[in-house]
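Nothing in this text is a laboratory measurement; each read-out follows from the coordinates by a stated rule. What you see is a predicted model; the values in this text were computed from it and never measured. Cβ atoms are built from the backbone, for glycine too; each structure is taken alone.
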Structure P
Amino acid sequence: MAATANGTETSVHANGTSGGVAPPKIHLYTNHRCPYAHRAHIALSELGLPYEETIIDLDTPRPQWYLDINPRGLVPSIKYTVPGIENEEIIYESGIVAQFLCDSFPSPLLPSTREDPTAPLRRARVNFFIDTWNSKLSSSQMGVMKAPSAEKDDKVKEWVATIEKEIEPLLANTSDKAPFFGGSTELTFAEVIVAPFLVRSFAFAKQGKYVPSSFMKMVEGLPNFSRWSKAVSEHPSVTKIYNEKESTEGFAKKYGKMMEEVK
């Protein structure tokens, strides 16, 4: 069911939980176009947690009621309550929301240090992968997208060279049967954090507008990255709420003018 009021849409997602444990009450404030909010959706899907959802309109000033929830006005935010254990808490910022959910419900996404003696090392490797992606790749990607048309081909070569140097070795223990980070057969927290940006990179390359289409051919030459990115992009928890057309159009609406000005 869904109801619309004050420019927002609220719906209920009942994924169910296992183990006979009563699930928490989660209300997610989101926008399906936003890659940061996408992180929360992937985590919730993989954890099988039921939640209520309110869509926040990112094209208009945030209403005061939402600023009272999240003074920054960004998505995602969650209200989280465990009846009889935790009163209603508000958590925001995408990485923090996703990690809170994963820490609250240990799973293949992010193992608990209390239950697995190898967990600290695995968590450290996941965090290193995320840090490498954020510190090494994000700036290269934006460099491509912001570059004048005449410079895009050179910029995309630099971007792919960075992927080959920084990311390809970190995916060395993946395989066709275990394509996710760390040689996992299931998504990990690494994919929760980077998948929203990965799928959008390929979407922009398909269009050839902000990212040259040559990007897709070039990364095919990186066997580890190519195998991993294909598995991530096709995973049901990643594609569940992702609408490529709406996401790319939303980006163009918000940032297109700025991108056009540098051509």
Structure Q
Amino acid sequence: MQFSSCALILQRENRLHLCCVAALIALIILVATPRIPHSPNQHMFADMRNFLGVPNTLNVLTTYPYLLFGVPGLVFCLSGSCFGISLKGEIWGWVLFYSGIAAAAFGSAYYHLKPDDDRIIWDRLPMMISTVSLLSNLVIERLDERVGISCLISLLMLVFISATFERTFDDLRLCMIFHFIPCIAIPILVFLFPPKYTHSTYWFWATGFYLLSRFESLADMKVYSIDRYIISGHSLEHLCLAMLTFILTVMLWLRSIKISRDY
């Protein structure tokens, strides 16, 4: 009954209205929020230790698990026979997700070697692509393939618009919206809508690690002081996002179709 109601809402004639409402809400948030310029403080991380001549050593090294899990995931997606993927839209979404994760290993390491306003785009852009791809995959799986593909295309366009907006106007508001919306949308989709595949509990674990990574990023210094200055919250954020990728890879490997839906 719950799924039938959601499917009715997402009928073709209402999809444009929903997109317009979502865009309007984002626009209201953007206009109501004061301009957020770049600040030198955003490049000052809790742990900036230098080991063996590598600046910000742990923040750099903890990005490489992205490569460890991102590249195999991308290869398995492209092989077409290893993962439980039944729709073409899902393939594009997962390919973009793993491509973004693998690219983040290089982009984030490059940024953390010398954090500044010019390099931060190489840290943010791959992760933003991965996040919106993950969100779109959930929409495809839990709601509707065409809506999910439209979501993927629209969000990817907005990712590049937000990056351009940030660089042109020195304003982080659009980027902050991209960090905020998935924290709400992903848990809602995971908890409220029925899965198409088996092993859906892996989504709960992945969601938990995603939310934990956001918390650790915000509590960088606090985490660093609690664990007696062994590893910072920002480095743990990298490891949590890598763990999220690993969990989703295992899920894709094990799962099979649970509910057959007509799109």
**Asked** For which of P, Q does relative contact order in percent (Cα under 8 Å, 6 or more apart), calculated from the coordinates, equal 18?
**Response** P
**Asked** If FRET efficiency 1/(1 + (r/R0)^6) of positions 85 and 253 (r between Cβ atoms, R0 = 35 Å, to 0.05) comes out at 1.00 when worked out from the coordinates, which of P, Q was used?
**Response** Q
**Complete:** Across P, Q, distance in nm of label points 7 Å out along Cα→Cβ at positions 133 and 173 reaches its greatest value in structure Q
**If log10 I(q)/I(0) by the Debye sum over Cα atoms at q = 0.09, 0.20 Å⁻¹, for residues 93-220 alone is computed and equals -0.30, -1.16, the structure in P, Q** = P
**Item:** Among P, Q, structure where helix-only ellipticity at 222 nm (-39500 (n - 2.57) for each DSSP H run of 4 or more, over all residues; to 500) as derived comes to -14500
**Value:** P
